[in-house]
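Student: In structure tokens below, several structures.
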Structure I
Amino acid sequence: MFSSANVIVSRDSSASAFSMNRKVVRYIVVYAVLLPVLLLVHLPLIWMVVTAFKAPGFGTKLVFIPEPGQDLYTLKNFKDVLFDKDFPFYRFAWNSFVVAAGCAVVTVAICTLAGYGFAKKRFPGREMLFAALITIMLVPGIIFMVPQYRLVLKFGWINTYAAMILPHTANIFGLFLLRQHIRGLPDSLLEAARVDGASELGTFFRVVVPLSTPVMITLFLLTFVGQWSNFLWQLIVNTPDSKLLTLPVGLSFFQGQYQVQWERMMAGACFSILPIALLFIVAQRFFIQGLTTGSVKE
């Protein structure tokens, strides 16, 4: 009797140990695969930070440990980026903020209003028009650059904020995102607001907007990041002597005809990612909520 109990206990303990060993092996295999991938993904960021601290002339050299008496690392690059009179960093950063924030605000406003119209309003050709807009998403955006530039040139918007902001406010992905979310809102909530005497705009601002805030914040973040790092369009619609050049375009000034100042360029790039990182840290909860939110239950 006791021997049978001992055998059962022994089998249970062996099974438990085997299961634990399998979990340990599984974790080892998973981390053995993920760690190199993680290192590979972050390699450009690591290279950027390390290069930013290197002394001039060492940016492209695979040297990480200084030799005796060698000044391999320095803070001079960051100082030059911030305080060099020939590189107006603060003006570039301010222009980038104005363009990114302005474009994000206008995009969220347009997409929320349009999404509400496509989701809750019925009009002839609604589904066909929405399908046509979604189809445009399949066309690479670079194809529209020449027509957009011709329009900007015709309106006389070269070297203006309007040229940098307005062409990117009609965001079809944002329209799709808001339309899908608002479509899931119960019609009973909107009808209740109308019964209480709310106008169409009152229903929109008092019911739809509060329930769509996480998705709107998500779209704001995505648009802000995209426009903050936009290089090609801002380069096209500005002349080299423009006072409205953004930070990505300004950083390209470190690239000359015969030489590239990689150390200063990477120092400027380090400063350029700080606002984006701070924005995501502050709004991370809303960003995740906006991507995972579902419809409101009746």
Structure II
Amino acid sequence: MSRAVILFKSPPRNPDNDPYILSLTAAEYTPYFVEVLDFTFANEDSLVNVLQAGPEQDALDGVAITSSRGAEAWIHALNNSSEVGDWSQIPFYVVGEATARPLRQMTRSHPTKFSESLILGAAQTGKAESLAQFILDDLPARRRGKKLLYLTGDKNRDTFHRILTENGVNIQSLMVYGTMAAKNLGQKVFDVVQEIRKLHASISTWLVFFAPSSSGYVLPHLAEYFALPSLETSTDSLQTTLSPSKLAAIGTTTSDYLRSERKLRISAVPSQPTPEKLTAALCESDRGNNLPGP
């Protein structure tokens, strides 16, 4: 029998080609999606002005984007720009393939303004801290200066900024999106739980968290239905009406938050933030526990 996996991220626009669905179903998991966050663009005019002026105006030597939302904000500004400066010699430092993918598409539609070969760090980094080290290693080799445009959200942690500034990198931050809990989040969780209980009986459900902010919003709703594995209390002592669960975290920032601040036991942390690595981590954990399922 397949095991349910709830991913707390936006549902795919094209389910037939979604890499999470393809990877998880191939391993006999059944994925469900719950959109936890609503987000809005911020400082749109400022970002459009930066795009149009090009890197020379602020003497920028690179652009750092640590989330897919930041990449979406850049593309949104690009689509609303009547003209674009020349960014073809500027490296874009990014975390993960989800952030890199729209930027690579951008370089193909604007080949004279951006360079695909300068979308850097996605394959080598899975969190902001590792991207910061990647930048410190890469910038000197390019014989450029050390000033970066850093696109942020309203809830960014300061670790990335601190590592770079402590090592002499000048950071020009621009908040380009804000986040809040999605409307009717509790109802969305309820609907998915009801479907899972009908189809998957008493098998443990995997709960996959992607960021501290979204985790914080959804955990109170999950606690109504799932026995969340705690570092402090055995789930055996919890109400038997709660469904069993296992937790997975994308990236050490998320896993550290869940362990340190929420005192939850994490059973899987993929080595990279990709669908394939997530599936492999879930399979490895399930095999190790000899649980029914894949």
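Student: To test your reading of the models, identify which of I, II gives 1.5 for distance in nm of label points 7 Å out along Cα→Cβ at positions 65 and 153 when calculated.
Tutor: Of the options listed, only II reproduces it.
Student: Where is FRET efficiency 1/(1 + (r/R0)^6) of positions 73 and 121 (r between Cβ atoms, R0 = 30 Å, to 0.05) largest, in which of I, II?
Tutor: Once FRET efficiency 1/(1 + (r/R0)^6) of positions 73 and 121 (r between Cβ atoms, R0 = 30 Å, to 0.05) is tallied for I, II, the winner is II.
Student: Identify the structure, out of I, II, from whose coordinates relative contact order in percent (Cα under 8 Å, 6 or more apart) was calculated to give 21.
Tutor: Clearly, the read-out refers to II.
Student: Now a separate question. Thinking of I, II, which structure, once helix-only ellipticity at 222 nm (-39500 (n - 2.57) for each DSSP H run of 4 or more, over all residues; to 500) is computed, gives back -21500?
Tutor: Answer by label: I.
Student: Can you say which of I, II returns 38, 19, 18 when semi-axes √(5λ) of the Cα gyration tensor in Å is computed?
Tutor: II
Values in this text are rule-based calculations from the coordinates and carry no lab data. As the structure is a computational prediction, the values presented were derived from the model and not from experiment. Cβ atoms are built from the backbone, for glycine too; each structure is taken alone.
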